[in-house]
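*Asks:* Structures for review follow.
Quick note: the coordinates plus some simple rules give every number you see, no bench work behind them. As the structure is a prediction and not an experimental result, all values here were calculated from the model. Cβ atoms are built from the backbone, for glycine too; each structure is taken alone.
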Structure 1
Amino acid sequence: MAGLGKNLWIIANWKSNKTIQEALDWISKVGPVIPKRDNLKVVVCPTFSSLSEVKKVITVGGFPLMVGSQDISPFEAGAYTGEESALLLQDLISLSIIGHSERRQNFGETDEMIAKKVNQAITNNIIPLVCVQDENTTVPEGCKLIAYEPIWAISTGLNNTPGVGRADTPEDANKVARTFKEKYPEIEVIYGGSVNSSNAKSFIEQENISGVLPGHASLDVDEFIKIVKSL
């Protein structure tokens with residue numbers, strides 16, 4: 001079985017998609033079919049506006065789902081208009097995606113800012129998932145979970161649309177993961193970038209890869225369930 005003997009992370013990054021009702025519909029269909037296994041960590045990262053309701057329906061339903069945010073503030077709570085601090089999010093989330101390439105490119109996030117976000121997450125008992133684009137990307141101190149997500153592989157879609165991007169090969173992704181694990185022995189590495197139900201298992205089967213971070217494919221209920229079942 002893929003992933004046997006190691007943690008298996010499946011983290012759905014919805015980006016800026018889904019209304020609150022659409023989010024709840026997704027949870028109602030996905031939650032009941034997620035198997036309860038100690039090493040299986042299924043996380044859903046909805047929009048900030050949906051976090052509270054998503055957390056509530058997961059708790060009431062008793063579903064084996066974790067809730068994550070797509071970002072977090074580098075600052076503590078206080079006079080930081082528009083920011084969501086780790087202190088205020090800690091009751092809603094277990095994990096936060098930090099340093100996604102879209103944040104670096106579109107919002108000018110630096111390694112220094114990402115390190116501050118990681119520190120805020122750890123201080124408030126939130127798991128920081130730091131996205132790295134290649135072997136040279138800096139991993140902040142204290143981070144133990146990263147997602148290798150090459151920029152050219154992001155947002156391909158379900159059918160690897162030509163000209164948009166493509167998933168890295170499992171073998172190449174495994175080499176990158178091994179490089180990071182040699183630098184940071186305690187780190188877990190997952191793969192993101194055009195992940196879908198057809199290729200997810202091939203990444204998980206690699207020795208140094210402990211999960212996947214689907215984006216576009218995670219929006220579709222049936223496709224996401226296929227990803228979970230394939231593992």
Structure 2
Amino acid sequence: MVEELIGAEEKAAILFEEAITRGYVIAGRSEKELNTLLFELAKELFGIRTYWHKRIVRSGANTLLPYKENPPDLVLQDDDILFFDFGPVFEKWEADFGRTYVIGNDPRKLTLKHDIEEVWHKGAAFIKDNYDALTGADVYAFTKKMAAGYGWDYTVEHSGHLIGNFPHEQILGDERIHYLHPDNQTKLNTPDINGNKRHWIYEVHLVDLENKIGGFFEQLVRL
């Protein structure tokens with residue numbers, strides 16, 4: 001399974017990189033317009049039309065908001081910050097990929113982008129180095145502590161979730177045992193209900209509540 005998940009993720013990375021290469025991320029374009037461009041690009045590159053969760057493009061103040069929110073459409077501004085969160089399905093294998101981008105040279109926003117990536121890699125290393133001992137709650141606590149150490153707010157309710165073959169949510173359900181959630185005391189290495197090894201998406205969403213900006217980074221932890 002892990003080879004298929006990695007392959008799906010690599011295609012998602014190509015999708016985002018191609019969007020940047022084509023100059024899709026520009027001031028004056030709305031989140032909705034950018035979302036549609038990414039959808040069409042995924043069809044062009046890979047024939048993808050299916051997503052296991054809603055496609056997210058958020059900019060400005062919308063970057064503060066967690067996945068479950070559905071904020072009004074914003075137009076990208078000069079010196080803006082934005083992120084993509086897409087869950088494309090490649091040949092029945094799910095990807096979940098998130099990246100942050102900055103338009104312009106605002107130092108606070110560029111620092112946020114840098115710190116998100118650094119926190120993610122440190123958190124992923126923590127998961128891999130301690131995998132057999134950790135619970136979902138442990139990962140959440142570690143991530144929240146890192147966020148504070150970097151000087152950012154951490155307001156989301158979890159730090160990641162299971163990933164697998166589509167549609168994993170219907171197969172495994174939506175219980176907290178399937179999330180890197182502060183109430184999840186189950187070991188990460190516990191098999192799923194079918195006895196299979198579980199694979200985890202680790203996500204980091206750091207925000208600055210005072211300046212109303214946030215950023216997001218997520219991908220598969222490759223154990």
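*Asks:* State the single structure among 1, 2 that was used to calculate relative contact order in percent (Cα under 8 Å, 6 or more apart), giving 23. Before the final figure, lay out each step's value.
*Replies:* Working: 1: 20; 2: 23.
Only structure 2 yields this read-out.
*Asks:* When you work out distance in nm of label points 7 Å out along Cα→Cβ at positions 98 and 122 for each of the structures 1, 2, which one comes out largest?
*Replies:* Structure 2 gives the largest value of distance in nm of label points 7 Å out along Cα→Cβ at positions 98 and 122 among 1, 2.
*Asks:* Out of 1, 2, choose the structure whose coordinates give helix-only ellipticity at 222 nm (-39500 (n - 2.57) for each DSSP H run of 4 or more, over all residues; to 500) equal to -9500 when calculated.
*Replies:* Of the options listed, only 1 reproduces it.
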